[in-house]
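Read the figures in this text as sums done on the coordinates, not as results from a lab. Quick caveat, the model's predicted, so the values are computed rather than measured. Cβ atoms are built from the backbone, for glycine too; each structure is taken alone.
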Structure P
Amino acid sequence: MAERLRIDERLSLPLGEIELRTSRSSGPGGQHANVTASRVEAIFDVAGSASLDEAQRSRLLERLGPVVTAVAQDARGQARNRELALERMAAKIAAGLRVRRKRRATKPSRASRRRRLEQKRRTGEKKRERRRPPLE
């Protein structure tokens with residue numbers, strides 16, 4: 001694996017800024033799980049990163065907080081879990097950096113308003129037909 005974690009086409013983080021911790025994985029695995037530290041936790045300090053510019057840093061701090069973590073314990077081996085944790089970290093950071101489009105307000109069309117009112121009229125009619133007839 002490269003010494004940088006690719007987030008998107010414009011941003012990649014040096015792996016030195018990402019702390020990798022290992023521990024024993026939970027769940028089944030028999031004797032193998034009791035002796036290997038195959039669970040990997042990737043931790044990225046957003047506030048202390050030198051790779052992010054101010055706009056990226058403020059967006060990540062607002063959306064994800066000061067520390068971003070990703071955990072993997074799916075595979076039996078530590079190397080595969082390391083890859084999975086780094087992939088999840090990259091996906092989380094990319095999602096946090098994504099700029100959301102502003103919603104443009106629209107009005108319902110005349111035809112859609114007419115269809116809506118016609119549907120309401122039909123529903124009301126159906127309910128009126130279910131009523132008991134008057135006692136005359």
Structure Q
Amino acid sequence: MAAKRKVTFKIFVFLISTDLLETFAQFCFKKSTTCQSFSGIVTIAQAYLFIKTVIFSPFLWLALFSVLLIFTIWSTILSKIDLSVAVPVASFSYILVPLTSSIFLHEKISSIRWFGIIFILIGVILVSMSTDHKKEIA
């Protein structure tokens with residue numbers, strides 16, 4: 001397999017845009033399920049109403065369009081750089097999704113969850129650094 005190019009500014013912008021679109025898609029998926037307040041789905045009629053509400057929600061369609069756009073951009077990214085490089089660089093959504101949930105959906109994010117998110121990001125950074133180190137040794 002031919003060596004892939006390094007992350008250029010254009011690829012970096014594409015990576016950031018996938019994170020922003022991923023955050024937007026997750027937000028829209030959540031909003032599509034909360035258009036009406038459901039206390040729980042117990043009967044088939046309630047399940048039907050829930051599914052009908054979600055399917056006709058513009059948020060669902062925005063989310064699906066975002067996923068299609070993410071797929072297109074992500075395919076372009078992967079044609080230019082290694083997957084092992086792309087995934088760590090494109091991990092800002094680990095912060096963006098909880099932050100968006102907190103700000104726009106008024107979800108409470110506990111301190112322990114924020115610490116967990118920080119530890120995940122530290123792990124992603126270490127994995128990314130170890131990939132670069134492995135290439136230098138080889």
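Overview of values
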item	result
Parent structure of the calculated result -26000, given that helix-only ellipticity at 222 nm (-39500 (n - 2.57) for each DSSP H run of 4 or more, over all residues; to 500) is the read-out and P, Q the choices	Q
Comparison of P, Q - label where relative contact order in percent (Cα under 8 Å, 6 or more apart) is highest	Q
Origin of the derived value 27.3, 89 (Rg and Dmax of the Cα atoms in Å; candidates P, Q)	P
Winner on FRET efficiency 1/(1 + (r/R0)^6) of positions 8 and 56 (r between Cβ atoms, R0 = 35 Å, to 0.05) once structures P, Q are ranked, highest first	P
Structure (P, Q) behind the derived value 2.1 of distance in nm of label points 7 Å out along Cα→Cβ at positions 24 and 40	P
